[in-house]
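Chemist: Structures are listed in the sections that come next.
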Structure I
Amino acid sequence: MEGLLRNTGLISILLVVLYSIKKIYDVADMRKAGMQGWYENKEIYKAARMFAQGAPDDEIKGILSGSYELDDRQIGQAMLLALASRQDRDGGYAGFLKAVNQVLGEDRYYVK
């Protein structure tokens, strides 16, 4: 009888551990999907990389003009807000994404 209880306890502990691992992976997948989800526009990240590399403003505005989220006025606002962060260590990448989030009014883009 003692062996049966011990085996049942070990199986129960194993199932709890496996279930916990599955939940951790589910949460990680949901976070990843949330960060790279349906609402993000890859052109914004491309423009942020170009901005950080020191590309001309016209080139960045050209990339952003293909974005379905930003109109010309919002593009101009984002560029003005991001210019202050161009001297940062990352070249302004995080500042550019923060400026776009500020123009959109929600935190949609994050530093990867």
Structure II
Amino acid sequence: MASLQDQLLKAGLVDKNKANKAKKEKQKKVRAARGSGTSISNEASVAAQREQAKKTKLDRELNIQKQKKSSLKAVTAQIIQLVEMNRLDTDNGDIAYSFIFDNKVKKI
């Protein structure tokens, strides 16, 4: 299939000089884009860096939250362990002491 330029030339809508001029302008744009292509890629890389920075910040915040939760859980486990280890047996305690108060027998 012929290019659009060739089709326009065959149809007589464009002459040879205009076609060559358009071709040269197109080549200039391609060269300019190639030369300034770094600015386009720089913009893309800057945008990518921004996205990466946002993602890193979000990940850091999530990690901090996870660390807080895990440290809270660890402290809770330590407290439970201390309470269990230092619990006194009240079921097998001392012999009850009975005494009379207001004509009633009370126990301690």
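Values in this text are rule-based calculations from the coordinates and carry no lab data. Just so it is clear, the model here is predicted, and its values are computed rather than measured. Cβ atoms are built from the backbone, for glycine too; each structure is taken alone.
Chemist: Give the label, chosen from I, II, of the structure having the highest value of distance in nm of label points 7 Å out along Cα→Cβ at positions 27 and 83. The partial results should precede the final answer.
Modeler: Details: I: 4.4; II: 8.6.
Comparing I, II by distance in nm of label points 7 Å out along Cα→Cβ at positions 27 and 83, the maximum is at II.
Chemist: When distance in nm of label points 7 Å out along Cα→Cβ at positions 43 and 75 is calculated for each of the structures I, II, which structure yields the highest value?
Modeler: Details: I: 0.8; II: 5.0.
Between I, II, the highest calculated value is found for II.
Chemist: With helix-only ellipticity at 222 nm (-39500 (n - 2.57) for each DSSP H run of 4 or more, over all residues; to 500) coming out at -25500, pick the structure among I, II it was computed from. Don't jump to the answer; show the numbers that get you there.
Modeler: Numbers: I: -23000; II: -25500.
Matching structure: II.
Chemist: So if we calculate Cα Rg over 2.2 N^0.38 Å for every structure here (I, II), which label has the highest result? Could you put the intermediate results ahead of the total?
Modeler: Working: I: 1.73; II: 3.30.
Greatest value across I, II: structure II.
Chemist: Hey, FRET efficiency 1/(1 + (r/R0)^6) of positions 51 and 99 (r between Cβ atoms, R0 = 35 Å, to 0.05) derived from one of I, II reads 1.00; which structure?
Modeler: I
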